[in-house]
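Novice: The next part holds the structures, each set out as structure tokens.
Throughout, read-outs are computed from the coordinates displayed, never taken from laboratory work. What you see is a predicted model; the values in this text were computed from it and never measured. Cβ atoms are built from the backbone, for glycine too; each structure is taken alone.
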Structure 1
Amino acid sequence: MASPPERRRHDRHDIPCRLRVELPSGDDLRARTVNVCDGGAYFVVDHPPQAGQEVHVQLTVPRDTANTFFLEQFAARARVVRCDHPPDGRPGAGVAIQFEKELALALA
């Protein structure tokens, strides 16, 4: 059986970036990304937001060059695309978010 066609426009990168997600309630979640791309991110948290929710995110991307290591900050509006809850009912979920506008993360 053939696998479904790839619908993503951006390559995912398995980079653990710090992520702060501000919820509409004023609460915020802190996590590390499982993967990230210019169009969105995937992360795991104990108390996931609702699918469809609009959130504001702050993403910290690690950078290094031949002589320097630094962290670059990005901020964006995003929408929660889905929450992958464990099938056995355990708490937590993987959360996929899509940025409102693509970010120029320059990940390669």
Structure 2
Amino acid sequence: MSDTVQRIILNNLQYNPNRDPQVYRRLANENFRIQAVLGGSGSAKVNLSVDGNAVAEESVDLPGKFSCETSFDSAGIRIATLTVEANGETVSQDIRLDVLDHAWIG
């Protein structure tokens, strides 16, 4: 990460792209909670888009936290892109969002 984006949290767990994606999965119509802990001073423009479509855009005073919830009505894998612009720096992070059609049985 950078000095501006200190941590990304997905569904109340620190996001790690190497972690088993099972821990982040949600059922269709269940919310994904995406947060970014931001450091530094001034303000930041935070944008979250999923598969190229804007989901949320917010201006955050630094240090601060960006928070957004989104859900999907069908199963599949989506790629969310979190983009933070602050102090002349732009940081982007792709986040994998797995949506299940139904709950696991057993």
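Novice: Given 29 as the derived value for relative contact order in percent (Cα under 8 Å, 6 or more apart), which of the supplied structures 1, 2 does it correspond to?
Specialist: 2
Novice: Kirkwood radius over Cα pairs in Å computed as 14.3: which structure among 1, 2?
Specialist: This value belongs to structure 2.
Novice: Okay, next question. Given structures 1, 2, which gives the highest value for distance in nm of label points 7 Å out along Cα→Cβ at positions 15 and 47? Don't skip to the end; give the middle numbers.
Specialist: Working: 1: 3.0; 2: 1.6.
Across 1, 2, distance in nm of label points 7 Å out along Cα→Cβ at positions 15 and 47 peaks for 1.
Novice: Given a value of 3.3 for distance in nm of label points 7 Å out along Cα→Cβ at positions 23 and 63, calculated from one of 1, 2, which structure does it belong to?
Specialist: Derived from 1, not from the others.
Novice: Among the shown structures 1, 2, from which was the value 16.1 of mean count of other Cβ atoms within 10 Å over residues 39-46 calculated?
Specialist: 2
Novice: A value of -1.20, -1.24 was derived for log10 I(q)/I(0) by the Debye sum over Cα atoms at q = 0.31, 0.32 Å⁻¹, for residues 31-78 alone; which structure in 1, 2 was it taken from?
Specialist: 2
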